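Participant: Quick heads-up: structures coming right below.
FYI, it's all coordinate maths here, none of it is from the lab. Worth saying up front: this structure is predicted, and the values here are computed from it rather than measured. Cβ atoms are built from the backbone, for glycine too; each structure is taken alone.
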Structure I
Amino acid sequence: MRRMQTVASMLWRRLGTPGHDVCRLERAGEHWQIDGAAVFRGEDGRAAQLHYRVRCDRAWHTQWGTVRGWLGGEAIDLSIVHDAHGGWKLNDTPVPELGHCVDLDMGFTPATNLLQLRRLHLAPGEASDAPVAWIDLDNGSLAELHQRYERRSESGYWYTAPRFDYAAMLEVTGDGFVRSYPKLWEAET
């Protein structure tokens with residue numbers, strides 16, 4: 001197995017409630033990986049400490065992900081696999097309704113937006129829907145989350161997630177990490 005090489009890293013401060021997230025983007029051969037940890041107090045008041053990792057192929061298609069840690073008094077230990085046939089599994093249980101999704105999104109961190117942005121590789125003026133397999137920590141499930149990205153400038157993407165009634169201009173670094181996620185996260189300089 002090839003040794004992972006760090007390509008970029010990012011530290012975010014959570015807005016609205018206390019918290020931080022730190023993540024690095026790594027590469028080994030033809031695989032990409034994000035590896036990070038988030039500590040925060042959720043809007044419901046529960047404190048969380050979560051370590052996450054997502055592995056992608058060279059085309060930025062998710063292969064697997066993990067989330068481990070705790071949320072309030074609950075232990076979190078999730079393993080997500082996306083197989084070569086497009087099937088998703090959460091802790092070895094198939095989630096068949098997500099077969100059309102190629103990206104994994106962990107809503108508690110801004111790190112996983114990098115996956116869609118890298119895979120879509122939009123030119124300024126282009127837009128694309130990007131439905132994702134989204135981890136819902138509140139009920140320990142994997143569900144579809146409709147998202148849309150429209151690249152409006154070199155570093156600006158108009159982002160919408162109707163499920164959460166969220167729409168905002170994301171500012172992105174040259175590496176693809178979200179620098180500014182209005183009302184939710186901001187990069188520490």
Structure II
Amino acid sequence: MSLTEDKAAIRKQAFAARKAAFDLDAGGASGLLSSVLAGYRGVPLSGYMPIRSEIDPLPVMAEAAAHGPVAVPVIRGAGLPLVFSKWTPGCAMTEGPFGAQIPAVEDLFEPEIVIVPLVAFTRAGGRLGYGGGFYDRTLEGLRATRATLAIGFAYGAQEMINLPLEPTDQMLDMIVTETEVIEVGRGPAPRR
């Protein structure tokens with residue numbers, strides 16, 4: 001089986017696990033993420049606008065926006081890194097690529113904390129996304145210029161023992177689920 005076939009099979013399994021967890025989510029799944037980010041008040045961060053069965057970071061993003069700038073990712077095109085446009089609760093939004101909402105008025109900045117959506121993760125910080133490589137390219141670029149904290153946000157059901165990783169895959173620094181905070185590495189963190 002090729003790496004591509006491995007990833008496709010794992011994605012299928014992980015999507016099913018994520019959907020089952022999403023269907024059981026009664027709200028409040030972002031409580032631990034809120035606790036983690038309380039230690040980084042005012043640090044520029046990026047969340048994401050949830051699509052399909054992704055765990056919802058919007059309550060945490062709204063809370064963080066009261067203390068500092070919050071952005072959401074914007075896809076510029078295949079093979080390119082993401083850019084980040086400022087988001088505030090209730091701001092005008094428009095549909096971007098892949099059905100994700102993006103701010104109608106673009107106001108770009110670079111976050112120091114990136115809340116990363118994912119399909120599957122490992123405790124060692126491995127992440128399987130949708131396959132476009134957007135977050136890998138983006139995190140590589142951000143980390144080349146400053147300390148950037150990558151926090152995977154997912155349901156615990158999305159955890160895998162192993163993932164087929166490639167040399168270009170960027171590791172997560174932390175994973176936050178609805179029930180657990182998994183600290184992966186002790187690398188440099190953004191300023192507090």
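Participant: Among the shown structures I, II, from which was the value 0.65 of FRET efficiency 1/(1 + (r/R0)^6) of positions 59 and 155 (r between Cβ atoms, R0 = 25 Å, to 0.05) calculated?
Facilitator: Corresponding structure: I.
Participant: Starting from the value 0.9: which structure in I, II was distance in nm of label points 7 Å out along Cα→Cβ at positions 67 and 107 calculated from?
Facilitator: This figure was derived from I.
Participant: I have 0.80 for FRET efficiency 1/(1 + (r/R0)^6) of positions 27 and 171 (r between Cβ atoms, R0 = 30 Å, to 0.05), calculated from one of the structures I, II. Which structure is it?
Facilitator: Of the structures listed, the value fits I.
Participant: For which of the structures I, II does the calculation of relative contact order in percent (Cα under 8 Å, 6 or more apart) return 15?
Facilitator: This figure was derived from I.
Participant: Quick check on the output: -8000 is helix-only ellipticity at 222 nm (-39500 (n - 2.57) for each DSSP H run of 4 or more, over all residues; to 500), derived from one of I, II. Which one produced it?
Facilitator: II
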